[in-house]
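No value in this document is a laboratory result; all are computed from the given coordinates. Treat the numbers as computed from the prediction; the structure is a model and nothing was measured. Cβ atoms are built from the backbone, for glycine too; each structure is taken alone.
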Structure 1
Amino acid sequence: MTNIYEDKINSLRNKIKIFVISVISFCRKIPRDDVNRVFIGQLLRSSTSIGANYEEATESESNKDTIHKFAIVKKEAKESKYWLELIKECVDCDRNKIDGLIDESGQLIRIFSSLIQKRKI
C-alpha cells in the first residue's frame, strides 16, 4: 500500500519521464546539420538531467540537499525551455509539438519553484 507522499513522487516522476521521452522523440525528428546538432545535444542533456536530478532529490539525506537538487531540476527545466524556444525560432519543425514541450517545461519550472518555496518554509 502506497501513501500520499509516494503517490506524489511517482506522479511527478511519471510527468518528468513523459516529458523526457517526448523530447527524445522530438529530437529524433529534427533534421541533422551542424547547428541543429548543437541544439539537439544541448536539449537532450538538459532535459534528461531533469529526471536524473529528480531521482537524486527523492533520496536526499537532508532538506537542504533536497532543496539544492530541486533547484538543479528547475534550472535544467529552464535551460530545456530555452533550447526549445531557440529550436522553435530557428528550425523547421512541428509547431504544435514544440509548443506542447515548451508548455510542459514551463509547468515543471512552476512545480519545482513551488516545491522549493514549500521546503524553505
Structure 2
Amino acid sequence: MKGRYEVSVEGHFSSAHALRGYAGKCERLHGHNWRVRVAVTGERLDGTGLLLDFAHLKQLLARVLAELDHCHLNEDVAHFRRHNPSTEEIARYVAERVAPELPEGCRLAWVAVAETPGAEARFIPAD
C-alpha cells in the first residue's frame, strides 16, 4: 500500500510578548506557557523502520525553543522586532528554523503552537 508517514513531537517554552497594533488587552505585555508541536512527513523509512528518530526531531525542536524560552519576544528575538509575535508568527518562526535541518527524505508537514489550552495556530508550508 502506498502512502506517507508522519511523525510529530511536542515541546514547551515560556515567554512574554505584546501584540503591537492589537485593540485589546493583548497589546499589553503578558506571558504564556506555549506548547509547540512539529510534524514531519515522508514516504520512505530507513533501514530500522523509522521515518525520523523521535529523539532527533525533539533535539531540533529543543534548540529552536531555547531561543524563545524565558524572554520578551518583542525585544529579545530579532525576528519579532520586525514581525508581531502572534501565535501564527511563532509557528512560522519555528518552521523556518526546523525545516532546513531535516534529513533528506523528510519534509516539514506543519508546526502547531498553542498559547493556551484550546487556542492553537498552525503553519503549513506550501508544497
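Summary table
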| quantity | calculated |
| --- | --- |
| Which of 1, 2 yields 2.9 [distance in nm of label points 7 Å out along Cα→Cβ at positions 96 and 112, calculated] | 1 |
| Distance in nm of label points 7 Å out along Cα→Cβ at positions 16 and 32 from the coordinates reads 1.7; which among 1, 2 | 2 |
| With helix-only ellipticity at 222 nm (-39500 (n - 2.57) for each DSSP H run of 4 or more, over all residues; to 500) derived as -30500, matching label from 1, 2 | 1 |
| Computed 13.2 for mean count of other Cβ atoms within 10 Å over residues 24-31 - originating structure among 1, 2 | 1 |
| Origin of the value 18.6, where mean count of other Cβ atoms within 10 Å over residues 48-55 was derived from one of 1, 2 | 1 |
| With mean count of other Cβ atoms within 10 Å over residues 8-15 derived as 13.2, matching label from 1, 2 | 1 |
